[in-house]
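Only the coordinates and a few stated rules stand behind these numbers; no lab work does. The model shown is predicted, which means the values in this text are computed figures rather than measured ones. Cβ atoms are built from the backbone, for glycine too; each structure is taken alone.
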Structure 1
Amino acid sequence: MATDWWLMQHAVKVNLPSFRHYSWVKPEISFGYGQKWHWVEEEAGIPIEYLIRRPTGGGLVRHGQDWTYCLVIPEGHHSYKIPSLDLYEYIHAAIGNALAKQSIVTFLQPCAVDKKAGIPGDCFHEPVGKDLMMDGKGGKIAGAAMKRTRSAILIQGTLELAQLSTFNEEAFTQKFQSELCRLLKEDQETKDWTDEFFKERQVYCDQFSNLLWRKNRERC
């Protein structure tokens, strides 16, 4: 969370979209900015000290067998003006296109006519409109959460790998990044972390690991 938040601040400075993807060294559970911690603690069966509150919305997500990514779009970039639901749809369509290259068939979940009020509880058990679904009897395979501020949009998303019997991560990553470049109308360029990265990130590490943040979103 700290790295994604730092990336959001950095993207604003350079006025360019930023993207990263990562995996998990052990199983973890993250939950949305607006969720009540005591409900999440009961649902997960894990004390709040071992749960991660995201700065973005959405529901509870179980990590460990997923391909996770972060995309930041600064306010000064033209794609910042894309409506949130459209952007959500375009990103999941890009994931679907990348999976199709590996003969993995998916579709976008239709938006419900009568939308349920409130925040989804368990993200992958409660798909919403424009989530990415497996064709056939499969369930939700990709979802994301978003935070839009006056300075940038932060998108944190995940691709569930447990439903994929075959998956070439390198080929998928290359194709998805190509799709994102086409969407954002930018050329792809790989960047190393800046010299100031670890020092500047520490303040965000302190925030997101603090119990006051995990429980009630209080900044330390």
Structure 2
Amino acid sequence: MTVLRQISYGVAASVLLAALPAAATDDAQVWLSTQVTKKLSDSFEAVADMNSRYYDNASHYGHFQVRGLIGWKPDDNGMLGLGYSYVWGKSLSGKVAREHRFFQQANYGILHIGKAELVGRTRLEQRWFSDVDGATWRLRQQIRLNVPLEGPKGLKGIVHTEGFMLLSTPVGGADEGVNQIRTFAGLGIPLNSRLTLETGYMNQSVVAGADRMNHALSIAVNAKF
């Protein structure tokens, strides 16, 4: 995974360190998600997740997504995967839009700092929208720090940031370049040997159209089998 790491470092530097203008509007939101990971063999696993988001001070149900991925694990520290997701969205005005995505993904370890670990995820998406002609490509780069904490086995502090960069512009779509950055800080809480709760604060800085900043309570339940 050495070459992949080198490429990803360059992507992270260009995406995550991009300067963003100050946000013009704020919103309080709630983001909910569930993820299930199933080991298929020593080298393959399947991942499925669903997420919902509530906008406008958590009063408007505006986003639903279901996603699936098949991943190949060449070693314990990395995974290469192919997936598909369906996205439904509803604006505050009531307009509904649907999206289909195919994506390619790489997960990898970067380094260990004592018991803490720094990991990365690079995802390349091809997106088709119901209200926009043509397809668009988007690159997502996430860097995540997991820090074990005193307490129940598996308890950890989590900080991650993810940059989104549009690589192409379909007719009527958003401009190319940095589109948004999401930053999360919270806890990973083991519920039992298979279930983990990840909850905390998600900040979403968006620079598509009118700049805005969203503040979300993020609650995710992850299961492994």
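Each of structures 1, 2 was scored by FRET efficiency 1/(1 + (r/R0)^6) of positions 78 and 150 (r between Cβ atoms, R0 = 25 Å, to 0.05); the highest score is held by 1.
Figure out for me which of the structures 1, 2 the number -10500 belongs to, where helix-only ellipticity at 222 nm (-39500 (n - 2.57) for each DSSP H run of 4 or more, over all residues; to 500) was derived from the coordinates.
Numbers: 1: -10500; 2: -2000.
It traces back to 1.
If you line up 1, 2 by distance in nm of label points 7 Å out along Cα→Cβ at positions 158 and 206, the top spot, with the largest value, goes to 1. Comparing mean projected area of the Cα convex hull in nm², for residues 126-165 alone across structures 1, 2, the highest figure comes from 2.
Taking 19 as the value of relative contact order in percent (Cα under 8 Å, 6 or more apart) derived from one of the structures shown (1, 2), identify that structure. Answer by label: 2.
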